[in-house]
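Colleague: Next up: the structures, one after another.
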Structure 1
Amino acid sequence: MYRRQAKKTVLITGAGEGFGKYLAHAFAHDGFNVVANAREKNLLPVLEKELSRINGVRSFMVEADIRNTSGIKKLKDAFLTEKVDVLINNAGINPELSTNSMVAELEDVENIFLTNTSAAIALCINAFEYFRTKGGGTIININSMAGLVGSNHEPLYAASKFGLRGFSESVKGEWIKHGVRMIDVHSGAIGTGMSAKRADLKSLIDPKELAEFIVGLCQTDSFFVREFNVQRTRK
């Protein structure tokens with residue numbers, strides 16, 4: 001059930017498709033204004049049109065590649081201009097999943113860590129610097145079960161998610177003293193995005209249900225959830 005609260009703004013990376021798009025819709029239906037980021041320009045007009053149908057919600061589209069400095073700066077600027085309250089690090093890649101093999105080229109390895117780890121950490125730091133000046137905020141990292149226990153068929157992806165978790169665990173205890181909450185979501189396979197071509201797609205975690213659950217994590221007052229694990233119930 002959606003719970004409309006005082007107007008806030010969420011910034012979501014990788015929001016043009018997959019789980020990011022479900023997050024954008026869930027937050028918008030709950031009354032949040034949405035700053036949606038995507039690398040592919042053609043994805044944003046579709047999302048913008050969909051969000052425009054939700055009464056009372058304002059959306060702002062940011063085409064930016066978080067793998068480079070100019071892309072990070074665009075999102076950093078959006079924190080200020082759009083008065084962001086929640087950052088969701090959702091953008092991620094997993095070429096091992098699509099090729100069913102470990103990538104071997106240095107450039108491909110670097111791209112995995114640049115997208116899943118370095119860019120996400122850079123956004124966390126920029127968000128923290130902004131949030132602490134405005135009295136608080138929330139950072140949610142869409143991590144993975146692979147970032148908790150590893151995965152023999154996607155070891156580089158797992159390592160990149162371990163890196164993000166390592167950073168998060170190192171700072172979240174200190175950052176909460178400044179009113180900045182950091183939440184790590186360790187989910188099993190979600191029925192969209194990276195898993196869209198799986199034969200068992202319908203048995204995976206429902207992206208809409210998970211997105212709505214994450215919305216609720218931004219609305220607690222006396223506590224915050226540091227991290228949580230999600231395992232599917234369907235067979």
Structure 2
Amino acid sequence: MTVSATTELINDRREKRSLRTQRSAKRFDSTGVFLDEVELDSELFGIVPNVAVMHQVVTAQLAARRAGTQSTKTRSEVRGGGAKPFRQKGTGRARQGTTRAPHWAGGGVALGPKPRSYEQKTPKKMVRLALKSALSDRARLKRVAVVSSFDFNPISTKEAIRLLEEIKVRGRLLIVVSPNDVEAYKSMRNIPYVSCIVPDQLTTYDVLLCDWVIFTDETLPTREAAENA
């Protein structure tokens with residue numbers, strides 16, 4: 001491929017990514033009755049997903065979850081081995097200076113793991129782009145829904161399951177609730193196929209892991225909120 005053809009291909013891809021598609025999501029009330037269609041922000045839900053960026057961000061998020069506390073002892077840290085195991089000459093064996101060398105049973109470990117951090121630094125713009133790409137992918141598949149508000153008073157997991165059945169969502173569900181909506185969180189936290197989080201905790205990995213993303217009127221992301229995040 002010539003340089004001009006490569007440049008043209010790159011420019012074509014950039015042009016496609018810059019396009020925005022207006023998408024919508026179904027909106028329901030607290031009992032699961034359909035209300036209307038709500039327009040989603042094309043800047044957050046209408047871009048062309050960048051798979052490479054999503055992969056890099058998800059890899060960094062999973063790496064950050066690793067504890068990194070694994071540890072082995074070197075020959076200098078293993079207890080014992082101070083005395084020479086046998087004399088230098090006359091035994092017919094190879095000379096040895098300590099029983100705590102790596103090739104001895106009970107000895108230290110050569111080049112073994114030590115505590116470390118697996119954190120990968122990811123630019124904020126890349127994190128935002130990955131989240132936008134994941135949300136746009138779910139919106140493209142019509143897997144985004146909006147509930148006006150959750151009204152669980154008293155707290156009831158049974159009512160939460162009934163609501164989800166009414167709005168006809170299937171598979172793994174990611175529900176974004178307000179930090180003050182404690183009743184909704186407690187009603188849904190015991191449902192095996194539901195992950196309930198607040199907007200500040202929303203990540204690319206969470207969105208891609210679930211089949212449906214459900215927002216409320218209060219937690220539905222807007223362009224202004226995303227820019228200030």
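Colleague: Here Rg and Dmax of the Cα atoms in Å was calculated and came to 16.7, 49; which of the structures 1, 2 was it taken from?
Modeller: 1
Colleague: Taking -0.49, -0.52, -0.80 as the value of log10 I(q)/I(0) by the Debye sum over Cα atoms at q = 0.16, 0.17, 0.27 Å⁻¹, for residues 128-167 alone derived from one of the structures shown (1, 2), identify that structure.
Modeller: Working: 1: -0.49, -0.52, -0.80; 2: -0.59, -0.63, -0.88.
Computing log10 I(q)/I(0) by the Debye sum over Cα atoms at q = 0.16, 0.17, 0.27 Å⁻¹, for residues 128-167 alone on every structure in 1, 2 gives -0.49, -0.52, -0.80 only for 1.
Colleague: Output the label of whichever structure in 1, 2 has the greatest value of Cα Rg over 2.2 N^0.38 Å, for residues 32-119 alone.
Modeller: On the way: 1: 1.27; 2: 2.37.
Largest calculated value belongs to 2.
Colleague: I've got another one for you. With relative contact order in percent (Cα under 8 Å, 6 or more apart) as the yardstick, tell me which of 1, 2 scores highest.
Modeller: On the way: 1: 19; 2: 23.
The structure with the largest value is 2.
Colleague: One of 1, 2 was used to compute Cα extents along the principal axes in Å, for residues 72-111 alone, and the answer was 35, 17, 12. Which one was it? Could you put the intermediate results ahead of the total?
Modeller: Working: 1: 42, 17, 9; 2: 35, 17, 12.
Derived from 2, not from the others.
Colleague: While we're looking at this one, here's another question. One of 1, 2 was used to compute P(r) over Cα pairs in 10 Å bins from 0, in percent, for residues 56-183 alone, and the answer was 9, 19, 17, 16, 11, 12, 9, 6, 1. Which one was it? Don't skip to the end; give the middle numbers.
Modeller: Numbers: 1: 12, 40, 32, 14, 2; 2: 9, 19, 17, 16, 11, 12, 9, 6, 1.
The value was obtained from structure 2.
Colleague: Now for a separate question. Given a value of -13000 for helix-only ellipticity at 222 nm (-39500 (n - 2.57) for each DSSP H run of 4 or more, over all residues; to 500), point me to the structure among 1, 2 it was derived from.
Modeller: Numbers: 1: -13000; 2: -10500.
Answer by label: 1.
Only the coordinates and a few stated rules stand behind these numbers; no lab work does. Small disclaimer: the values here were computed from a predicted structure and weren't measured.
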